[in-house]
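Undergrad: For reference, the structures are reproduced in the following blocks.
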Structure I
Amino acid sequence: MKKMVSPSGRESAFGESEIIVSKTDLKGRITYANDVFCRVAHMDEEALLGAPHSIIRHPDMPRSVFKLLWDTLWQGQEIFAYVLNLAANGDHYWVFAHVTPSRNGKGEVVGYHSNRRKPDAAQIAKIVPIYNALLKEERAVKDPKEGLARSFKLLESTIAAQGMTYDEFIFTV
């Protein structure tokens, strides 16, 4: 079980040419973590393997984005998303994640594969106000389910207001 880590306000840096890679089973438990992931998350492979991918979830990351991510993956589709993660030492790091279902020889989804790159500062500056608005909706009510529903509705309306699909929207950030 993950101990509670408070955000430090420091960034856990990684290079623009580096790729964070992980694989999970169908329940989101980590089955593979590359060396970049281990270094940036300040965790060794032993601590990551078998842990839920949410072990690196930052408290300032809207749950509605994860709902969209999982809903998309459960439909057998890939998704791109900006994600704020929390390293084991409290440092944070932003990623632009590309998550895809992994399939066996019969075409059945057996897990998920994620490649994550470092987004540039301009992309982060565009996504932060959107994520802050989503978080505000999530935290506006005491019931977490209602907060998630309100945040997800705001996410959908934000994208719809742009006259785009989610995929189109995420690549304009």
Structure II
Amino acid sequence: MSEFSFRTAVPGDEQTILNFIRALADYEHMANEVVATLELLREWIFEKNKAEVLFALEAGREVGFALFFHNFSTFLGRAGIYLEDLFVLPEYRGKGYGKGLLKQLAALAAERGCGRLEWACLDWNTPSIEFYTKRMHAVPMEDWTVYRLTGEALKRAAEPEL
């Protein structure tokens, strides 16, 4: 790795963030689900401060990103960091950028006094699962299933009972 570094996203980075989101969606065979826009990213990341982005750089070029936000554990009584997305461009994989991003997030969680760093991984993504468990020593959660409300189901759930 030459000139390996990290930086936090700032206003004006919306296009770079969106490019990484689209590249990740392509990798996950979910490109048709991306509805994020530059305006939405600006509003939610930089104006409402609901998420943060960390870039991995090689020679000043963004080669990977991690998008994360704070969650809260009632059992721990403190915030944690939830990693929503981690993606390294294919030609830069295997060089330590993914591990570097995770180590940066772990350091940030420790610095902020967070109780945990957690994320989800698609069950078919064997290379990532092996990396997380063997190289990062992450522990897969058992006995937990993620549930989601989105689109029309979210709207129906928000409707008042009659």
Structure III
Amino acid sequence: METFSLIIIVILGAITLTAFFLLMDVFFSRKIEQIQQVADQMTGRSFLLGLVNFLFFGAICVALMSLSENFGLWFLSIPALLIILVLVVGLLLGLSAITQLVGERVFPEFDPLKQKIWGASLLILACLAPFVGWFGFLPFVALLGLGALIGGWFPRRRKVHNPEQ
């Protein structure tokens, strides 16, 4: 009976996440499109940017929560929770863009709504793969999306080559 309940929870969770990613695109369509373009053009750089920022802000959160817990400075947990909230929102926006990117690459012949639904479904199923999906693919796509979000907000300046100099 426990296995059946777990299967039902996973199926309902996948449907809920697919609907969530679709609605994220409804409310934040321009931002998600920008994140998708950055992730598509600079995949490696976006992943590294997401990894570095996640580790940096995660360490700050751990330090603030530790100080709050060990020294009774309860007010230090407030900025830590705000940083965690910003990271979670960034990860969700990034994952929404990645689901759209997956849908466009795998199903180019479908209309945009079907691309998003199938992209989200494929991404969720891939992340449900035991061990490889949980500890490899999910962190990769989440950090890729976070890095693309950050890279989209802070675009890289290109040096202009002047041949006269």
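Laboratory data are not the source of any read-out in this text; all were calculated from the coordinates shown. Owing to the predicted nature of the structure, the values given are computational and were not obtained by experimental measurement.
Undergrad: When helix-only ellipticity at 222 nm (-39500 (n - 2.57) for each DSSP H run of 4 or more, over all residues; to 500) is calculated, the result is -8000; to which of the structures I, II, III does this value belong? Show your work: numbers first, answer last.
TA: Working: I: -11500; II: -8000; III: -27500.
Attributed to the structure labelled II.
Undergrad: Where is Rg/Rh (Cα atoms, Kirkwood Rh), for residues 23-70 alone largest, in which of I, II, III?
TA: The structure with the largest value is III.
Undergrad: Figure out for me which of the structures I, II, III the number 62, 35, 32 belongs to, where Cα extents along the principal axes in Å was derived from the coordinates.
TA: It was calculated from structure II.
Undergrad: Compute relative contact order in percent (Cα under 8 Å, 6 or more apart) for each of I, II, III and report the one that scores greatest.
TA: Max of relative contact order in percent (Cα under 8 Å, 6 or more apart): III.
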